[in-house]
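Visitor: So, here's a batch of structures to check.
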Structure 1
Amino acid sequence: MSKNDPRLIETFSLAEKILMRLGFYGLMVIGAYGIFLEDILWGFIYSVFVVLGLNFGLSHFLCRHCPYPYHHSDCLFVPFRVIKRQHAPSSAPMGLRDKIGFLAVMAGFILIPQYWLWRNVGVLIAFWIVCLPTIAAFVFHFCRRCQHFECPLNRVSEKSKKEGTLQGM
């Protein structure tokens, strides 16, 4: 799909999945590494937060509501079969608890390491070199074309949601 393609995303390319997974998991690995350099206990605590955040926060709060694993057999974060094994698709709308939980976990992945990363500028720079393009790809590409309309980060217009194409692109 070209950047000027006015359609909503149906599936993700292999390159998109590889780059986004490298960026998404890479920022967490670099964050954990930076914390471990300063404090082993807090490095362990952040690592547990990441594992629980991925397995509960992302999977439970967001992915069980997402159409990609269930209707398109695809996922940007993990192989779609992992999501399908963990959760049946939710028929309920994504509630406030799910939205807040998802946003809190995502913010935690990025914000928690900052205290320790400031103590090691090289690791801080590496973290943001990985983090900024990943966030930018979500905000400026994926969230503007995503079919997960209930996600709090979704930026598809109401008119586009109904028509299945993007307006004003």
Structure 2
Amino acid sequence: MYEGGKMKIYSDDPNLPYKTTKLNWKYTKTEIDAELAKWGVKDSMWHMDLEHNTVFVEFKFAEVIDGINVSPVVHVDAPAIWNHTMRNKTEEINWNISFRIMYWFIHTHLAAAYVTQSSKTVAFLPYIKAGEEGEQLSKIVLRNLEKIQSMPALEAPAHGKVIIE
């Protein structure tokens, strides 16, 4: 059930959203591009290796957070939603469902940043590429979680005070 530490999810899973989609993945890909443009994303890049089951989009946006200009690169992988197959046939990813889930993932993060008056950077924080290898921030944090948890509290910014009794 697990492949590379991840659970294999099938298109007939009762908990799977969008499993009845009739939209072709190519159409949904254009919707993702339109969604990114709608929210001011000007730079995006797709990696499409369907043969090796690797699809992701990276995009960059510019914002000002506490007076500092930031333009992080966000990396979002398409989830692998598998179709069950008959004997002696290799399993295949259902790209129509996978792209639909990817669309709604990106849409909800961008919309949530807007309605909560937060930043896109905060909304996509775990998916921001960081470090020399350009790894997702969530993977770097998880690898170093024990060290991070043992660190003393971070110093408060100059414009705010933290009082601990």
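We did not get these values from a lab; they are worked out from the coordinates using the rules stated. These figures come from a predicted structure and were not determined experimentally. Cβ atoms are built from the backbone, for glycine too; each structure is taken alone.
Visitor: Quick check: -17000 is what I get for helix-only ellipticity at 222 nm (-39500 (n - 2.57) for each DSSP H run of 4 or more, over all residues; to 500), calculated from one of 1, 2. Which structure matches?
Guide: Working through the options, I get structure 1.
Visitor: Suppose Rg and Dmax of the Cα atoms in Å, for residues 7-62 alone works out to 14.3, 47; of 1, 2, which structure was it derived from?
Guide: Checking each candidate, the match is 1.
Visitor: With FRET efficiency 1/(1 + (r/R0)^6) of positions 23 and 143 (r between Cβ atoms, R0 = 25 Å, to 0.05) coming out at 0.10, pick the structure among 1, 2 it was computed from. Spell out each step's value before the answer.
Guide: Working: 1: 0.95; 2: 0.10.
Answer for the origin of the read-out: 2.
Visitor: One of 1, 2 was used to calculate relative contact order in percent (Cα under 8 Å, 6 or more apart), giving 19; which? Let's see the in-between values first.
Guide: Values: 1: 33; 2: 19.
The value was obtained from structure 2.
Visitor: Given 10.1 as the derived value for mean projected area of the Cα convex hull in nm², which of the supplied structures 1, 2 does it correspond to? Don't skip to the end; give the middle numbers.
Guide: Values: 1: 10.1; 2: 13.7.
The read-out was computed on structure 1.
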